[in-house]
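Presented below are the structures under discussion, each in the form of structure tokens.
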Structure I
Amino acid sequence: MNYQELDKEIAHLERVFGMISTNDRIPLSYWHSRLRNLPRPTLMPIQRARIARLEATLRSLTEADDASLAEPRLRPTGTRW
């Protein structure tokens with residue numbers, strides 16, 4: 001990928017990451033994979049910084065997802081099962 005293609009891919013991920021949640025149909029593991037597959041050696045410093053922000057966003061979403069799985073499930077009435 002050249003600089004402009006990488007920039008477009010990062011911009012796309014920035015748009016998507018602004019909209020995703022832990023309840024989306026596409027699992028967070030897919031987005032982790034997309035980030036991991038970016039060619040790191042060819043990144044410019046500003047692109048590295050943008051990817052670091054995306055990784056932090058994804059880490060926060062993953063932590064929120066893990067925390068929600070650890071919480072006890074509630075009935076529709078708000079009481080525990």
Structure II
Amino acid sequence: MADLAQLLHDTMRRQRLDAQALADRTGIRTPRIRVFAQEGATGPICPTEQELRELALALALPLPTVLDAAGPAPAGAPS
């Protein structure tokens with residue numbers, strides 16, 4: 001299982017995107033994307049399921065890969 005931070009970092013680097021470019025693609029605020037890319041899903045700010053879906057779509061990653069990297073039940077996930 002890949003860590004969300006590593007997955008985002010590797011994919012953003014491969015696609016030559018920075019946090020601002022990814023924010024423009026997703027509508028997620030740049031500071032949040034920076035935290036996700038640095039701290040993953042276990043940092044001080046946890047991504048919601050909707051944000052994970054938007055990241056997967058914007059980065060052309062399979063949603064199950066992103067959800068798996070985020071770990072168990074991200075914030076905002078249905079119980």
Structure III
Amino acid sequence: MADAAVIEMANKLAEECLAVQSEIGNDRLFMEIGAELGTSSQTLEEAFLTAIRTRMAEQKGRALLARRLREYRAQSAPASGAQ
């Protein structure tokens with residue numbers, strides 16, 4: 001397991017990378033960053049990719065929760081105009 005400093009660097013870089021990905025519309029930028037990191041530090045590369053993947057998984061999980069809640073509410077809502 002990587003030391004705390006490496007994990008902290010990876011987490012910060014992951015947050016920044018996700019923000020840039022969103023802004024520029026490139027959802028695979030993290031792969032380029034990971035490859036670049038791997039040329040000099042496999043440890044940082046692995047920590048970064050783990051940080052990215054867990055954050056992306058969280059985003060997908062939250063999106064699914066929100067979608068299911070919207071679907072439930074749409075099905076549970078009374079029909080408009082019905083009396």
Problem set entry | Parent structure of the calculated result -27500, given that helix-only ellipticity at 222 nm (-39500 (n - 2.57) for each DSSP H run of 4 or more, over all residues; to 500) is the read-out and I, II, III the choices | III
For this session: Out of I, II, III, choose the structure whose coordinates give mean projected area of the Cα convex hull in nm² equal to 4.5 when calculated.
Result: II
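Each value in this text was obtained by applying a stated rule to the coordinates, not by laboratory testing. Because the structure is a prediction, the values reported are computed rather than measured.
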